[in-house]
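S.K.: Next up: the structures, one after another.
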Structure 1
Amino acid sequence: MKLMSYEIWKFQLPVKDEFILEIPQVEQMLSVQVQGSNICLWAIVSTLLDAEKYKFYCVGTGLEFDAIGKSYIGTVQYNGFVWHYFYEKIA
């Protein structure tokens, strides 16, 4: 029996209403933070499983959006604005 192998990976995130990333299967989304001049996501991923598609949402404070079925990852302050990131796995 082969044990599952996990690593923590970093992904750059855009400031964009919605976007899709194809990344290794995520065990856990850890954090969204600003590093240097980039917004980054850190996640625990499985390096033995195929990549999957995840849809991400970047929502500014005070803006309307449909939160149903989406998981919160984190909030960052970037270029004078506050952005809240959510995601859902695409089936």
Structure 2
Amino acid sequence: MSRMQELENIFMKAKELHQYVAVVFQIKGMTTNEIIINHPTNIDTKLAYYKKTYADNGEHKFTNEVKIVDAVRGSTFNTLEAQLKYNMISGESNE
């Protein structure tokens, strides 16, 4: 399954459950990843943007300096944080 298919699945489940989605970006030249949290009411708009702007492998279509490396969903920011930490420890993140 491609990175974009995984992202779409996460967004669709989050929409169904009215949850937030945290998307993790790797940016060249930065020492840490950037995390953007998408509100449940913006799910459709944000997913359409990501699909338009990022390739199937998660790389930005217009620059090779930005890449989606992980995404999680959850009802609270604490849930998002716990899931992101779990992914980092378990190696489930695709960084």
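Only the coordinates and a few stated rules stand behind these numbers; no lab work does. Because the structure is a prediction, the values reported are computed rather than measured. Cβ atoms are built from the backbone, for glycine too; each structure is taken alone.
S.K.: Taking mean projected area of the Cα convex hull in nm² as the quantity of interest, name the structure among 1, 2 where it is greatest.
M.R.: Top value of mean projected area of the Cα convex hull in nm² goes to structure 1.
S.K.: Thinking of 1, 2, which structure, once distance in nm of label points 7 Å out along Cα→Cβ at positions 60 and 76 is computed, gives back 3.4?
M.R.: 2
S.K.: Moving to a separate point now. To test your reading of the models, identify which of 1, 2 gives -13500 for helix-only ellipticity at 222 nm (-39500 (n - 2.57) for each DSSP H run of 4 or more, over all residues; to 500) when calculated.
M.R.: Answer by label: 2.
S.K.: Out of 1, 2, which structure matches 30 when relative contact order in percent (Cα under 8 Å, 6 or more apart) is calculated? Display every interim value, and only then the final one.
M.R.: Values: 1: 30; 2: 33.
Answer for the origin of the read-out: 1.
S.K.: A follow-up question, please. As an exercise: mean count of other Cβ atoms within 10 Å over residues 4-11, calculated from one structure in 1, 2, equals 17.0. Which structure is it?
M.R.: Clearly, the read-out refers to 2.
S.K.: When you work out distance in nm of label points 7 Å out along Cα→Cβ at positions 28 and 68 for each of the structures 1, 2, which one comes out largest?
M.R.: 1
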